[in-house]
Each structure stands twice: as C-alpha cells, then as structure tokens.
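J.: Several structures are given next for inspection.
Values quoted throughout were computed directly from the atomic coordinates according to the rules given, and no laboratory measurement underlies them. Bear in mind the structure is a predicted one, so any value in this text is a computation, not a measurement. Cβ atoms are built from the backbone, for glycine too; each structure is taken alone.
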Structure P
Amino acid sequence: MAEALTSEVILGTTEDVLRRYGPAKATVVDVARALGVSHGSVYRHFPTKAALREAVTQRWLDRAHAGLAELAAGDTPPPQRLRDWLAALFESKRKKALDDPELFATFLVLVKESSSVVAAHIAEMVEELTGIIEGGVASGDFTTPDPARTARAVFDATARFHNPAHAGEWSDPDIDAAFDAVVSLLVAGLRKWTPEMDSEMTG
C-alpha cells in the first residue's frame, strides 16, 4: 500500500530533493516526481514553492532545536539551566553543521529566504531565555531590571556559538574553551551582587 501523501511526507521528500539538486535547482516538479504524484498534489498541501521551502526551513529549525523548551522549563538552578540551554543550542547547531555539511549549506540558503520564519524562531528562543532569567531573578540568583532585554543580549552575545555565519569556527579545537569563557562571563554578570563578591573583587 502506498504511503499516504501527508505534509510530513512531502517535507521529508523535499529535504531529500534539496540535498540532491541544491536549493538553486530543486523544483516542486522534482519533489512531485520523487513522490510519484503530480505537482498539483504537492500544491494542495503547500500553495507555492516559497511556502514549501518555508515549511522545510521551519521543520529543520524545529528539529535542530528540539529539547530546548524542556530545558528552559526544567527545575535545575537557573545559572546551571542557562549554561545547559546555551550548551544544547551550540551542540545542536554544531552537530548539524559538522555531520552533514552539504545539507547544512543548503539550509543556510533557505534560512536567508525565510526571514519571517527565522525571526519567529529566534523570538521563541529568546522567550525561553527570558523564562530562565526571570526564574533566576525570582530565586535571587540573577539581578536585572529587564529580563527580556537581558535575554536578547545573552542570545546576541553568544552568536558565535549558534549563528550559522560562524559555522566555520565550530571545529576549532579551542571553541569549547571559548564557549565556556563567554558563558561564565555572562552568568557572572547576571549574578546578584553580594558583599562577599565585593570582597572577592577587592581582596
């Protein structure tokens, strides 16, 4: 029995077609041919080529960042949760880039085409960071008058470890040490100031 033509099946096949032909040459007709259906059948699920490519991009981003929301909502102390969340984001991006560089390069092209999809995805991640930082403020671990703005600053400050523009650096043997240094600095900057910390700085 033939597999039902669902949106998920179409997206999986589209990813295969993009890998085979590249984003510049892959067409909806290629996807339909690979599925053994008419291109009209594909268009019934995705009305335009752009809509199909945006959906593939969204699917890839969702898979690349799977598990981040659960980490953000966890019950570990906020400083450790922030470290874990940033580390998981970095590792997921690095794994995608190093394990399948051809497909990663393909999605770099699609990401540039799908600015609204990317913007919405970044907003979701910053919201997760905001939740972690708000938890830290509530627990007394962090201090900031504006958790949302601080979350965006943390996201931007760690761009080297998640922005695909820096993918060429992710195989550097010193990249993990650089990541630890940046995250340690950020966590220290968020910590609630205490007299003991003042003594450490002056003593």
Structure Q
Amino acid sequence: MTDYELDPLPYDYDALEPHLSEQVLKWHHDTHHQSYVNGWNSAEEELEANREAGDFSSSAGAIRSVTHNSSGHILHDLFWQNMSPDGGDEPTGALRERIEEDFGSYEAWRGEFEAAAKGASGWALLVYDTFSNQLRNVVVDKHDQGAIWGGHPILALDVWEHSYYHDYGPARGEFIENFFEVVDWEEPARRCEEAVELFE
C-alpha cells in the first residue's frame, strides 16, 4: 500500500506576503493539508484491513474518506504549485490562446473564474474537460463535489475559510483578487499542454 506524504512548500512560508501571510501558510500547509494526507492514509489502511478480514461493514465510509482526503491532498498540491513570489502576470503563449478560444477573452475567463470562487464552498478550478476537449471553470464544494469526470485540473484556488480568513476576514473577494497577484502561470501552462497532448 502506498504511504502518502506531505511535500514541503516550493517556497518559504513568508514568500507570498503581503497577499498570503506566513502564519496562514504555516497553518494551511502544516495542519490542514497534513490532515488530508493523514486521512487518506488512514482510510486506505482501513480498506486494506477490511479486505483481509472479509468484513466490509465500514468500507463505504472509508471509500468516501479516500475520495474526500485524496482530493484534498491533490488539490492542495496543485494550489501550492500554481503560486509563486514571482507570479502576478497574465498567462501567455498556448494557454492564453486556449483561454481566449474557449472563453472569448482572458477577461471573460477571469470574471467567470472569480464568480466560481465566490460561489464555491471549497474550490474554484480551471480544468481541461477531456470529454469536450475544452477548458472549463468548475465550482467544487468541499474537495470532491462538483468535479467533472475526466476533468484535468489546470489551476486551483482554495476558498475554504482556513485559506484566507486570518488575513482577510469575511472579505473573500479581496482574497480572490490578491490570489492573481501570486499566480504563476508556468505550472498551469505545463498542465494544459500535457492534457492537450494526451487527449487531442
């Protein structure tokens, strides 16, 4: 059985200030993200024990726990990777062209993405929809409710309150705007290119 581990942040805890504080990154990464890794490992252990014992009475709950916690771990990994102290620019190249093709303009995409982030109880995602071969914005509640089957995540924004409330209080919209001050489009561009190569 795979034992999942929490990777360190790809930058220092204070690297995204003043947009995201050192304290929030420490709490968010070391406590909240770690809890999803722990929850995934624990649920996998329970499923393995149930299979060995032939007792599946708790397996449905463990499967739900795998779905919730694995999604939390995967999305947090992406969230950290698509931010950088050197971020803040707009996308360029093939990703910019694809956004304009699928949404009409970068501004239209961003407006829709921000609306998704304001309405979500979990995450706003830009995904590559492998069924329709196009980019889509997705509202995800918790970590696993609202995802599109076959959706390949390109960009992730965590709007759980633990990601911003210490810094912004109830001003989620301000947090969403400042997220774009630290977005590093290199990783989303790589993920989009990977999806296009695989599915088109």
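J.: From P, Q, which structure was distance in nm of label points 7 Å out along Cα→Cβ at positions 18 and 50 = 1.6 calculated on?
T.: The structure behind it is P.
J.: Once FRET efficiency 1/(1 + (r/R0)^6) of positions 26 and 82 (r between Cβ atoms, R0 = 30 Å, to 0.05) is calculated for all of P, Q, which comes out largest?
T.: Between P, Q, the highest calculated value is found for Q.
J.: Then there is this: Please state which of the structures P, Q yields -23000 when helix-only ellipticity at 222 nm (-39500 (n - 2.57) for each DSSP H run of 4 or more, over all residues; to 500) is computed from it.
T.: Derived from P, not from the others.
J.: Which one of P, Q has FRET efficiency 1/(1 + (r/R0)^6) of positions 58 and 178 (r between Cβ atoms, R0 = 30 Å, to 0.05), as calculated from the coordinates, equal to 0.50?
T.: It traces back to P.
J.: Taking relative contact order in percent (Cα under 8 Å, 6 or more apart) for each of P, Q, which is largest?
T.: Q
J.: Rank structures P, Q by distance in nm of label points 7 Å out along Cα→Cβ at positions 74 and 122 and report only the one at the top, that is, the highest.
T.: By distance in nm of label points 7 Å out along Cα→Cβ at positions 74 and 122, the leading structure of P, Q is P.
J.: Now for a different question. For Rg/Rh (Cα atoms, Kirkwood Rh), find whichever of P, Q sits highest and give me its label.
T.: Between P, Q, the highest calculated value is found for P.
J.: Among the shown structures P, Q, from which was the value 0.5 of distance in nm of label points 7 Å out along Cα→Cβ at positions 34 and 106 calculated?
T.: Working through the options, I get structure P.
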